[in-house]
Structure I
Amino acid sequence: MCDLCFAKRSDKSEIENGNLMMPKFDSDGLIAAVVTDIDTREVLMVGYMNDEALRRTIETGEAWYWSRSRQEYWKKGGTSGQVQTVHEILTDCDQDALVLKVSVGGNGATCHVGYRSCFYRKVDGHSAEGHIRLSVTETDKVYDPADIYGK
């Protein structure tokens with residue numbers, strides 16, 4: 001018995017139609033989490049969770065992730081104050097991806113670059129050399145990252 005645990009993955013019908021959470025973590029032990037604003041439905045970021053990060057998120061009501069680059073847990077907003085309060089967690093049919101519906105504390109931004117959303121650019125044609133170009137879709141940054149993270 002455990003205090004908070006996921007059910008062992010079973011047959012396809014139970015995974016797709018049952019009422020127990022049986023997340024399918026990838027070969028690195030991770031599951032993708034698409035994070036959206038609870039009110040606007042705007043996609044804010046994509047993060048990755050392992051078993052422990054997902055359990056911490058469910059237990060605390062605040063978003064925790066596994067940093068693939070730093071190989072450590074991180075609570076979103078732990079440094080910046082942009083804590084993500086989780087209002088709802090959805091899983092897809094085969095339980096290998098998540099959607100977190102959140103509200104963001106602090107200045108309301110999610111992106112460490114300073115924009116509200118990490119999705120602040122769009123594909124916008126190509127250069128004369130054939131390279132695909134991006135253009136910025138958000139007009140202003142919410143904050144200066146140097147003020148929070150330093151150089």
Structure II
Amino acid sequence: MKNDQKSDGLVKALTPGEIATVSAFYGLFNNRDYSIADDIFAPDWQDIPLAPGQQAGPEGFVLLVKGFTQAFPDITINIHEIFGTHERAGVRAEMCFTHSSEFMGIAPTNKRLTIALHEFHHLQDGKVTKTWHLEDWLTMLLQTGAWPAKAE
């Protein structure tokens with residue numbers, strides 16, 4: 001029997017603890033309490049795909065979040081929905097920040113940006129073991145005016 005099913009064949013729902021763990025994952029951006037990383041991540045957590053230059057594992061993610069929150073101090077992650085089954089969570093969220101620093105080679109525009117996030121997490125024993133993520137960076141390019149590229 002798979003571990004995500006009850007003996008009666010019904011799929012188990014995400015537990016309140018799993019939902020809290022997933023929420024805390026995004027809370028790293030919002031509350032900047034990096035000390036909770038050990039409560040969120042399994043030691044061998046995988047972030048798929050890694051950002052350019054990102055170190056693997058929880059430490060690499062914390063460094064990435066710290067860099068992002070330093071560059072964009074007003075960043076917030078707004079969770080629209082957490083859904084799934086026991087040990088499997090999908091998240092629909094958005095990242096909002098003022099483009100006040102250079103990012104991806106784009107000079108600051110001081111525009112308020114909203115980037116959609118779609119992510120899938122595997123959890124085990126109340127901790128995130130893997131995260132697959134997709135950010136809508138094309139929207140960022142459109143919002144900053146960096147795309148379509150201007151002919152020179």
Task: Answer label among I, II for the case where helix-only ellipticity at 222 nm (-39500 (n - 2.57) for each DSSP H run of 4 or more, over all residues; to 500), calculated from the coordinates, equals -3500 - done: I
Open item on the list: If mean count of other Cβ atoms within 10 Å over residues 109-116 computes to 14.0, which of I, II did it come from?
Closed with: II
Task: Origin of the value 17.2, 66, where Rg and Dmax of the Cα atoms in Å was derived from one of I, II - done: II
- [ ] For structures I, II, calculate relative contact order in percent (Cα under 8 Å, 6 or more apart) and state which one comes out highest.
- [x] II
Open item on the list: If distance in nm of label points 7 Å out along Cα→Cβ at positions 29 and 141 computes to 3.5, which of I, II did it come from?
Closed with: I
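Since every read-out is calculated from the coordinates, none of them should be taken as a lab result. Note that this is a predicted model, so its numbers are computed, not measured. Cβ atoms are built from the backbone, for glycine too; each structure is taken alone.
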